[in-house]
Structure formats: structure tokens, C-alpha cells
Structure 1
Amino acid sequence: MEPARKRATIEDLLALPDDARAELIEGAIVHLPPPLPEHGRAQRTIGRYVGGPFDDDHGRGGPGGWWILPEVEVELAGRIVRPDASGWRRERLPSPWGMRPIRVVPDWICEALSPSNEGHDRVYKANLYAGAGVAFYWIMSPSERVVEALELRDGSWFRLGAWTAGETARVGPFDAIELDIERLFPPM
């Protein structure tokens, strides 16, 4: 009989070096592999194209009023996750500076799929985010060049739509701007 493993805690995760890419899932520290180039590109471009109009202090071409942050640690229901991009309305999170993890539920999360994480992001994380009350969840597929958007309604995900490279879209909660989906993905 194997001895019971000690469940990892938030303190165990926070004791890792600052540059460690890890999450706390169901009492286990899960180390994340380095992102593929196309994953990193998708993460960077979503931050730029959404962050500029919504996070920039001057709201470049948009209304401002948000914090859009890449890969920060977020605590949801006793778990620590590192979404590819997370967003908070500033009236709900006046300042994220110095917070590790951020303990305010994001208003929006975006995950860029990789071959190794698609099922985890589409099932486990979708359920975790819904249970925590994340209002919007975007799933980007660099390999398919598709952005899918979900909105939480009465505790369940409602699919707002899916858009492919070559299309433009106004997608909640950032529907004040039109997104050129092609620009979110690496050139072919």
C-alpha cells in the first residue's frame, strides 16, 4: 500500500521560483510546458488587440476601463491557474499590482489551445471558470485559426459564436471594437 501523498497548498505553489510556470489543480502542483511559438503569438496578440483599446490608460480606439494581463496567477475555488490572458473591469479590481495570486474572479479569460492542453482547457478549465463565475471565456485555436466565445448565463456556458481567420467580429465583453480574427494568429 502506497502512503497517501500530501496535498500541495497555495503556499507550496507560491514558494516556487517566480519564473516557474505551474498551477495548483486538485491539490497537486502541475508544471506547465513552455508554450509553442504559435501559442505564444496568440497570447501576445490577444493582449495587444484587446488590451490596447480596453487596458491602455488612453483607451486606444476603445473605452478603456479594464486590466488585461497575460499568464498571471489567479485563485479560483482554492485552485491556482495561469490563464493565457485574463481581464478584470477596473471597478471590480482597482489595482492588480503586487497581488500573487489575484483573488478576484476575472470578468474574462482567454486560453490559447495547444495539442497537449485542448481537453484540459475545453472541459476542466471551462467547468472551473463557470463554477467560479467568470462571465466570459474565449478559446483560441492557433492550429484551426478559430476564436470561440462563451458567456456564462445562469451558471452554464452559452456559445456566442466562433470566428475564423478572414472574418471580423464584435465579441462580448469587448464588442465595442471590431476584431480582425486573422490578426490574432501567426501568418500562414
Structure 2
Amino acid sequence: MKIVGFVGMPGSGKSVAADVAREMKIPVVVMGDVIREEATRKGLEPTDKNLGNVGNDLRNKEGPDAIAARCLAKIRETEAPVVVVEGIRSKAEVDLFRKSSNGFQLIEVSVPDEFRLERIRSRGRSDDANEFDLAEAVASRDARELGWGMGEAIRAADLRIENSGSVEEFEAKVREVLEGRG
């Protein structure tokens, strides 16, 4: 089985890339869903703070690739020749996917910060900050995710897709890359 992973800072467009994969009938495993499931199991609201703490706890207790290991169990349940993983956060996760897959491709979704802020503001997810100063909240989240090793994961990418144009342009780029898999 081949795995295509998407990595990028919050608001870069990873979820849009995953939506394109779903439209193409490629199964998608969202790493953040593993954390949301664990938060729900613990009876926690899915706020940014709670999800960050749950992610930290899982990594501290089960190792830096804990989320990826849980995702691999979900990936193995599929019979598809290609599976997309959305939301890789660390080099340890990249290494586990590379070791566990018959061909792993890591794709960075890159976007200027000013676009990220606007996208985060408009998407309305429960784990996005509601604070008055969104820029400060995003900077805090960025620092947490970079602390998990996101910068190293981004540097390990095999391919970079720039997402500073229209949604349609980005979707076309993702489709082109995914059509080359399988």
C-alpha cells in the first residue's frame, strides 16, 4: 500500500487537499481525528487547548510517533492501493510512515501567513481560536506544532504545493499530484 501524506502549518490547505482525495475516491485518514477521538473518550471539549494537551499526552506516553501508529491501524483496515494521510506533525511520524509503507510520498502544503490567518478565521472549526487576537492564537498553535517537530517534517517533504492562488487552482494541483499515484 502506498501512503501520500500532507504536511503544513495550520490553515495551509491540508483539509482541502484531503477533500480532493475523497472526491477522487482515495481513502483519507486525518491525524487530528485520532486526537479528537481520544479527547472525546476522555470527555473533553474539542478546543484548541484540550486537543493540544491530548496530543502532547499521547506523544509523551506512547512516543513521538504515537498518532501515526494509531493512524496506521486505520490505514491497514483499507484495501485501497493508495491512502492519504492529512496532518502529519513530526519527523518521527514521517519516519514511521516511510518504514510502514510500500512507497510513501510527503507533500508540503505551503502558503503565506496572511492567507493562513484569513483561512483559519473563515473555516469555523471548534479547535480554532475564538480569541480577539487571532494572530496571537495562531502563533501559539504554530509554536506548539513546531515543538512537535513540524519544521523537520516539512523539510522532509518530497514535493511542495504552493497554495496562494484560488481554491480551484490549488485543487487542480492536488488532483494532478494524486493522479500520479496508485
For Rg/Rh (Cα atoms, Kirkwood Rh), which of the structures 1, 2 scores highest?
1
Comparing relative contact order in percent (Cα under 8 Å, 6 or more apart) across structures 1, 2, the largest value goes to 2
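helix-only ellipticity at 222 nm (-39500 (n - 2.57) for each DSSP H run of 4 or more, over all residues; to 500) computed as -17000: which structure among 1, 2?
2
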Which of 1, 2 yields 1.05 [Cα Rg over 2.2 N^0.38 Å, for residues 67-170 alone, calculated]
1
2.5 is what came out when distance in nm of label points 7 Å out along Cα→Cβ at positions 27 and 155 was calculated for one structure; which of 1, 2 is it?
1
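Rule-based calculations on the coordinates, nothing more; no lab input. Values in this document were obtained by computation on a predicted structure and should not be read as measured data. Cβ atoms are built from the backbone, for glycine too; each structure is taken alone.
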